[in-house]
1. Can you spot which of I, II, III the value -5500 was calculated from, given it is helix-only ellipticity at 222 nm (-39500 (n - 2.57) for each DSSP H run of 4 or more, over all residues; to 500)?
2. Work out which structure the value 20, 16, 10 belongs to, where semi-axes √(5λ) of the Cα gyration tensor in Å was derived from one of I, II, III.
3. Kindly point out which one of I, II, III the value 2.4 was derived from, the read-out being distance in nm of label points 7 Å out along Cα→Cβ at positions 5 and 61.
Structure I
Amino acid sequence: MRYVEFRDSIRDELARHPAGLTWAQLQSRLDLPYDRPCLNWTKCLEREIGLKRAKGQERVLIWKVPAKRRRP
């Protein structure tokens with residue numbers, strides 16, 4: 001999987017779930033081949049699509065994209 005495919009699939013899935021998703025949920029829903037997100041790619045997602053990661057229950061991070069960055 002190339003970065004562009006990864007970015008678009010993450011953005012589109014988060015756009016369908018405004019409350020956000022965890023990495024495990026994204027990995028499962030999108031059938032991603034990665035155990036953990038690549039730090040470099042995650043930083044690019046923050047810049048390019050406005051990805052925000054916030055603490056959820058316990059140690060989990062919730063991934064979200066702002067409404068203005070979501071594709072219709």
Structure II
Amino acid sequence: MIYNTKSPHIGSCFSCIDILVALYFNILSISPETKKDKDRDIFILSKGHAAPALYAVLAERGFFDKEKLVLKV
């Protein structure tokens with residue numbers, strides 16, 4: 001995804017990917033099935049240049065199809 005978009009922010013993604021994986025797979029009370037539940041956890045990523053890392057984790061967790069991450073050139 002980063003390569004295809006020629007984004008210069010891969011370092012931002014690498015610096016937080018382990019935290020995002022831990023949050024979405026082990027800590028946060030949210031899943032694709034409960035994403036509209038009013039009592040779910042809410043995560044706000046303030047590090048905007050790391051958005052691709054968040055998208056990759058959300059896709060891996062099943063919030064949306066991984067094919068949406070592929071840039072069609």
Structure III
Amino acid sequence: MRSATSVVLVSCLRCRHEAIFDVTALASFGVMPNAPIATFVQRLRCTKCGSASVMANRIFETEKRARRAKRAS
């Protein structure tokens with residue numbers, strides 16, 4: 001049985017765009033996979049509208065909203 005891994009779901013509070021950051025995406029930005037979100041959320045910007053007003057949550061990649069965000073990107 002495969003264990004569920006966590007990903008970071010980032011939602012823009014301005015335009016509602018969503019994006020997923022998995023372990024490899026976080027590592028490419030120099031962020032450790034288990035780093036607290038508060039340490040890097042200030043650097044995030046929406047790729048659709050450019051807003052810095054984003055909300056980030058750590059969720060399991062098997063959750064329905066994680067699958068939905070992956071399909072949309």
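Just so it is clear, none of the values below were taken in a lab; they were calculated from the coordinates. Computed from a prediction, not measured in an experiment: that's the story for all the values here. Cβ atoms are built from the backbone, for glycine too; each structure is taken alone.
1. III
2. III
3. I
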